[in-house]
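Some structures to go through are shown next.
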Structure I
């Protein structure tokens, strides 16, 4: 309870951050599905262009959350797999990891529920189908491999940029956003590119499609943990400074931080 009283704003920010990202992803999908006929025909003829637009907007949304004042305060994980990986690295206390993960699932569900209330069948019906993440035509094995590899790459980029010499850590959010935009553009036909168990759960709640959620629960975590293990093997555990993707601003850090001392705890 002491930790909850001290850290609840950080948990709430995580819910807001992922809720915003999921809401934006659904809104973009709806907008692309209901464009004027001429533009829709062009995008239908060039699916890579459609994915480029969706990926770019997804990356920009994630970057806006990371670099926002609230994102700087919580660290802007917005992903249970990322939070659990940082807990494994010893940078997030287990009680904070539990708070973050619960908030992330709740925020994603709330964000998509709000969009469902606003867009109704434009979101839940075809062709958007609640932005559910499903394996592509090549099947669940390829989807699992794609999610694991993409998560591995994303975590590798985050760890290397955030723990580089100054001034490079400040570009962690930008690097992650570029990864997300590229992944959606190139790999969406393989797995839908979730990389996030909470985001997939929110979509499954809306679309009532649960048959492949195991892929999006296990593959991102496996990929990120593998990337973290390799980073520690190459650079040592001490090379991981902090779990915040944005370490700017006057906010006290609640993590096991190599930049500054954690926020004081009540006895």
Structure II
């Protein structure tokens, strides 16, 4: 695990913050969680040392990180960026937006600029969740008992092309394909919402396939594609028949639980080398 000082976890939604807390504690490393209001789940943070801030309160967040001796920072979990007005940026966040602009808010270029500001202006080191949870990266091949048939493989191939085109525009990472048709593309709503939206668009017959890939030029230290047991549950609820993710570039939160849930729901999970 990188560094020896306190690991700062900037926590958004999902189970990833919990897994990072567990990994740090297993290494005997202290952590401090900077939790984002409206995104982070208190249950995922538990009893770890923590402070809560609204999304636009950058100055308070930086102060808390320094007060708790943080040197390395990892960004973990999803965040839905509201409008600039709703964010109500403090002076530090306003300074950041003024320098980088706000047209790319929420996308890979903005997150890359945020990392650059943390390192070059604030003196922290930003590390990727994959460097702390390397064993959680998706392997190549089939996970679990179920395999994609020929029809599913054709849908996966189309999904790879569609996801690459989507990622090249720096919009999203995931698509859903069924019977040779793209049912939906992920944008700011996130993967769970994409799955829910496509449930009403499904055609008769075998269900669709969720394909999730890293964007071309993806900043690996933040916003790597991620799936977990919740993804499998949502996919099963929507009638999908499988999930395909990019091997060595997708975090699987609680891999064993993902495999067990997919096996129980008769879904395949496969790691791709596109």
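Please treat every number below as a calculation from the coordinates, not as lab data. As the structure is a computational prediction, the values presented were derived from the model and not from experiment. Cβ atoms are built from the backbone, for glycine too; each structure is taken alone.
Side notes on the structure shown:
- Once percent of Cα pairs over 26 Å apart is evaluated on every structure in I, II, the highest one turns out to be II.
- The maximum of distance in nm of label points 7 Å out along Cα→Cβ at positions 129 and 153 over structures I, II, that is, the highest value, falls on II.
- Label whose coordinates, when distance in nm of label points 7 Å out along Cα→Cβ at positions 49 and 233 is calculated, return 4.4 (choices I, II): I
- Cα extents along the principal axes in Å, for residues 161-248 alone derived as 38, 25, 23 - corresponding label from I, II: II
- Computed -10000 for helix-only ellipticity at 222 nm (-39500 (n - 2.57) for each DSSP H run of 4 or more, over all residues; to 500) - originating structure among I, II: II
- Set I, II, criterion relative contact order in percent (Cα under 8 Å, 6 or more apart): the highest-scoring structure is I.
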